[in-house]
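S.K.: The next part holds the structures, each set out as structure tokens.
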Structure P
Amino acid sequence: MIDERFALPATVDERTMLETFLDFQRDALVRKCAGLTDAQLRLRPVPSSGLSLIGLVRHLATVERWYFQAVLADAFPGDLFDLTDDPDAPFTDVAEATGAETFALWRAEVAASRRIAAERPLDAVGRHPGTGRTHSLRWILAHMTDEYARHLGHADILREAVDGRTGE
């Protein structure tokens, strides 16, 4: 696999750099889940945590929707999952979730995020509906790269616990 981040010329524009780094992280999520069965994706192999790989994918789909649609576009279409008293339930209660369904949902959210980002300059600003704080597209792209990178560390641990596979 060619790491597109290192193929960027030293003079690449900021937007291309931000989008390339985020897309690398998005692709890494797919790589870390590749080849697993639905049952393996649903496993919660770390005894102290209710987290699974499929739960991570669901979480990242939710974050994509939130930052690009709710914050940046001010067009939140609603939550992806039914909410309960337990805010983590959509990510831990995955007994019926399938990889195909979950990745289709995640891919749709990523496609919507890309569409929204493509329509705006980096300095476009959106408002967080809950706090009123403003965030630029530039900030959102950087934050999403951070969000994926943190959770990909979790995915590494989960994947190794599921089948022993490590690294990229």
Structure Q
Amino acid sequence: MFLLKQLPEKKLLKKLAKESKDIDPTRAVFSLQFLRTASDALISIDKFFASKGLSHGRFLALMVLGDAGDAGLFPFEIADHMGVSRATASGLIKGLESAGYVASSQSKTDGRMKKILITDTGADFLEALTPEYYSFISRFTGTTEKKILKNFTAVLSDISDNVKNIYQ
């Protein structure tokens, strides 16, 4: 994750923009600040989950499995839902199994594969933790007016679309 503490000065970016017309200093400064803020938010979220004996990835895997209900999911489906590699999903599942939050069961359609199901312990943990998590991240915006947040949400959506389209 992007962890640069001191961002480049706009003066440097203006100088670089004179050499390359592809650089827009205002947009570059905004993007750097956006990445710095996202990094700070993720660090804060990691600390929140660490205080609960969990990682952000394991929480997200639990959420995916909670949504799947009694049907459960194959490990590759968990990876797809989370946008992570199968190896990463496998590691998350192993950690959740060790904690008793998920269990595996032989697939009824393919005996070579196992479905992953959230346990009652995992479901109870998720149900208790989810409101606390959303309360925690809601504090990121402080007292910013809701109208501003709605407009900024639209800007973030546009940025997300642009980022996805840069290297397809």
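Taken together, the values in this text are just the output of simple stated rules run on the coordinates, not laboratory data. Small disclaimer: the values here were computed from a predicted structure and weren't measured. Cβ atoms are built from the backbone, for glycine too; each structure is taken alone.
S.K.: Rank structures P, Q by FRET efficiency 1/(1 + (r/R0)^6) of positions 9 and 41 (r between Cβ atoms, R0 = 41 Å, to 0.05) and report only the one at the top, that is, the highest.
M.R.: Q
S.K.: Have a look at P, Q and say which one yields 21.5 for mean count of other Cβ atoms within 10 Å over residues 49-56, as calculated. Please report the intermediate quantities before stating the final value.
M.R.: Working: P: 21.5; Q: 13.8.
Computed on structure P.
S.K.: Which structure, out of P, Q, was distance in nm of label points 7 Å out along Cα→Cβ at positions 113 and 137 calculated from, if the result is 2.8?
M.R.: Details: P: 1.5; Q: 2.8.
It was calculated from structure Q.
S.K.: Out of P, Q, which structure matches 15 when relative contact order in percent (Cα under 8 Å, 6 or more apart) is calculated?
M.R.: Of the structures listed, the value fits Q.
S.K.: Something else now. Upon calculation of FRET efficiency 1/(1 + (r/R0)^6) of positions 17 and 33 (r between Cβ atoms, R0 = 30 Å, to 0.05) from the atomic coordinates, which of the structures P, Q produces 0.70?
M.R.: Structure P accounts for this read-out.
S.K.: Say we calculate mean count of other Cβ atoms within 10 Å over residues 25-32 for every structure; which of P, Q gives the highest result?
M.R.: The structure with the largest value is P.
S.K.: Can you say which of P, Q returns -21500 when helix-only ellipticity at 222 nm (-39500 (n - 2.57) for each DSSP H run of 4 or more, over all residues; to 500) is computed?
M.R.: Answer for the origin of the read-out: Q.
S.K.: Assign the value 123, calculated as volume of the Cα convex hull per residue in Å³, to the correct structure from P, Q.
M.R.: Values: P: 123; Q: 165.
Only one of P, Q returns 123 for volume of the Cα convex hull per residue in Å³, namely P.
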